[in-house]
Structure I
Amino acid sequence: MNEEDKVLRGVRILRQQGHRVESRIQHGKLWWEVDQRMLATPEEIGHIGAGVYSLAELEELFIKRREEETGAL
């Protein structure tokens, strides 16, 4: 399964679980917005599709990234 297929599968899995998943461009980069509360990279969504991450793990990554970005300001 190629990376694009993993991303599409990840989006489909999250939507089947009842989550709202929308693509979004921010600062010239593609992100996936989940439930209007967190952003994920296509790679991270692909990990959902490949069964590597759960939604809880994805949220942990988002929180960590946000803390790192806020600390860098």
Structure II
Amino acid sequence: MDLTIEGRVDSDGVAPYSAEIELAYDLAEKTTLSVGFEMNDWEDDINDYDELNILDAVSTLKAELKVKF
């Protein structure tokens, strides 16, 4: 199980700060369930720090099931 939490600050953006949390859990071999929440959408994905621009004040709840063949 992996837990990732990050926060960002953008003084010139739509919102002054953004935060994201993601929990990834291995259900079986080659099968991962991820759930997460992002407050104030930013330009890159979680664990991606190329651009720190906050795009809008939209919050998103995400769920993803990955199966590798």
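Derivation of every value follows stated rules applied to the coordinates shown; laboratory data play no part. Given the structure is predicted, the values throughout are model-derived calculations rather than measurements. Cβ atoms are built from the backbone, for glycine too; each structure is taken alone.
I, II: which one has helix-only ellipticity at 222 nm (-39500 (n - 2.57) for each DSSP H run of 4 or more, over all residues; to 500), as calculated, at 0?
Working: I: -17500; II: 0.
Source structure: II.
Once Kirkwood radius over Cα pairs in Å is computed for every structure in I, II, the highest value turns out to be that of II. I, II: which one has distance in nm of label points 7 Å out along Cα→Cβ at positions 12 and 28, as calculated, at 5.0? It was calculated from structure II.
Among candidates I, II, the computation of mean count of other Cβ atoms within 10 Å over residues 4-11 that gave 13.0 used structure II.
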